[in-house]
1. Using volume of the Cα convex hull per residue in Å³, single out the structure from 1, 2 with the greatest value.
2. Quick check: 1.05 is what I get for Rg/Rh (Cα atoms, Kirkwood Rh), for residues 101-236 alone, calculated from one of 1, 2. Which structure matches?
3. For helix-only ellipticity at 222 nm (-39500 (n - 2.57) for each DSSP H run of 4 or more, over all residues; to 500), the calculated result is -8500, so let me know which of 1, 2 that is.
4. Out of 1, 2, which has the highest value for distance in nm of label points 7 Å out along Cα→Cβ at positions 21 and 141?
5. Between 1, 2, which one scores greatest on relative contact order in percent (Cα under 8 Å, 6 or more apart)?
6. Taking distance in nm of label points 7 Å out along Cα→Cβ at positions 77 and 165 as the quantity of interest, name the structure among 1, 2 where it is greatest.
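Any read-out appearing in this document is the output of simple, stated calculations on the displayed coordinates, not a laboratory observation. Computed from a predicted model, the values in this text were never measured in an experiment. Cβ atoms are built from the backbone, for glycine too; each structure is taken alone.
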Structure 1
Amino acid sequence: MKIIVCIKQVPERDAQVRIDGSGKWIEETDLQFAMNESDAYALEEALQLKEKHGGEVIVLSAGPERAGTTIREALAKGADRAIQVESNDPNQLDALGVAQLLATAAKQENPDLVLTGLQSDDLGYGQTGVIMAELMGLPHASLILNVEKTDSGITVKRELEEGWFQDIQLPLPAVLMIQSGGTKLRYATLMGIKKAKTKELRKLGAAELRQPTTQAATLEKITLPQKQKSTQIIPGNAKEAAATLVEKLKFEVRVL
C-alpha cells in the first residue's frame, strides 16, 4: 500500500501564547512547535498498516521552513519519505486553500490511502481532509479509530456519540480523518533519527504545483479567551459522581 499522511506543525499545547501586532495570529518568537496530535495518530495508523501489509508511507505537509523539524520527526518514526509544500504563512489560508495545495501534491503520487488528523490543534477547522477527498474525487470517512485492510478495500471503526462505534467498509483509494487516542504512539528511536537525515524530503512551491489557492473564509481577528470562574455540583452517589468527574476531566478540561 502507498499511504500518504498529512501532518501539520502547530504550537505546543502547553505553550504560553501572545497575539501578535496584526491581531490576526500569535507571536511565534521563542514559541515551541510540535506535530499536531491527531496527525500523530494518523501517522501511527499508517505505520502499523505498512508493518502488516508492506508498502510505503509518505509524509505530506504544507508549512514554512521550520515545519521541516516536524517532518523529520515523522521520518524518524518510520515514514519512508516526505513532501513539503512550502508556504510562508499557512495559517492565513483557510481549509479550502490548504486542501487545494495538499490534494494537488497528493494526486501526483497516486496513493492507495490518504490519512489526515481529524482537526488541527491551532485553527481547528476539521475540514481539510474532507475537502481533500472531494477535490481528489475519493470516498472518505472521519472520526476513525482503526483501519483494517481487506481483500476488497478497508474496514474502518468510527467513533460516534455516547460511546457508540460504527464499522464501515470503503473501497480503495480513500481518504480517512483519524481521531486521537485510537492506538499508542511510538517514539522515534536513535537509529530512526539517524536514518531520517538521509531520507528524501522533496520541497514544492505553489508555482510548481500549478495550483492557485482560493479561500472561502478569511481570518480577520483572534482574541484570547476570557477567564471566568464557575462551580458545578455533580449529582449522584460517590461512584456516579467520580465517573462523571473523570468524563469531564477527559473531554471538557482535557487534562487526563
Structure 2
Amino acid sequence: MELKNILLEKKERIGILTINRPKALNALNKDTLLDIKRAVEDIRDDNEIDVLVITGAGNKSFVAGADITFMLEMNALEGREFGQLGSGVFRLIETMKKPVIAAINGFCLGGGCELAMSCDFRISSENGKFGQPEVGLGVTPGFGGTQRLPRLVGIGMANELLYTGDAIDAQEALRIGLVNHVVPADELMDFVMKKAKKISSKGQISVRFCKKAVYEGIQTDIDRGLTVEADIFGLCFATEEQKEGMKAFVEKRKPDFTGK
C-alpha cells in the first residue's frame, strides 16, 4: 500500500496515522483524502490493532483545512464531489468499530476540525486552534462541519462559530466540549498513547459495543436508545470477555482478555 501524503505506524496494538504535508500545514486535497481512506481501511481490517490515533506532521498544524489551491477553480459539480469524498472518508472513520482519537498539535481549522470531529474524542496540545472559517472563503463547511459541530457543542455555540468563522484556542475548545483534554505540546503524544493503551487493555468487544450503542442511540429517541443498549448489554453475556472480566474481578486479579 503506497501512501504519499500520510504516514502509518503500528505499535503495541495502536495505529498512528499522521497527515504528512507539513509544507502545506497538512491541508487536505483529493490524494490526501484517498490516502486516509486506504489507511483507515487497513486499520479497520487489522486484527492486531485496537485503537487508531490521528495526528499531523510537524509542530504547527494538525490539519489547517482543505487545500484552497486545489479547490480554487472547481465548478459546482466538482465542489459537490469533493465534499462527498471528504464526508465519506470522515464517515468511514466515525463508523469504524475501533475507537479513534484525534491528537491535535496545532491548527485544526475547516476540514481539519471536521476530521477531528469525526474521531471518537479529541485531545489537544496548548497550541491547538479550532474553527470553521469557510464563510470567509465564500463557502460552507463541506465535510460534515455543519452536522457534527452542533451535536458536540450545541446549536448556539456552533452557529456562532459557523457564522463568524472565528477561531478559538484550545482552552476555549475545552470549555465548550469540543476537546476532552489540553496538555503541553511536548506531552501530547505520550498522553494520547497512554489513553489509547488504556483502552486497548480493556475488553475490545465491550469497547466496540459501547461505541455501537452510543452512535446508534444518539440518532434516535431515548426509549429506542435504551432498547439498543439493553440488546447490546445482553450480547455481552455471549462472549468469553464477559466471563473472564467478571471472574477476574471476583478473584481480584487482572483480566486476560482474548477478544472473544
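1. Checked 1, 2; max of volume of the Cα convex hull per residue in Å³ sits with 1.
2. Matching structure: 1.
3. Working through the options, I get structure 1.
4. When distance in nm of label points 7 Å out along Cα→Cβ at positions 21 and 141 is calculated for 1, 2, structure 1 comes out on top.
5. Across 1, 2, relative contact order in percent (Cα under 8 Å, 6 or more apart) peaks for 1.
6. 2
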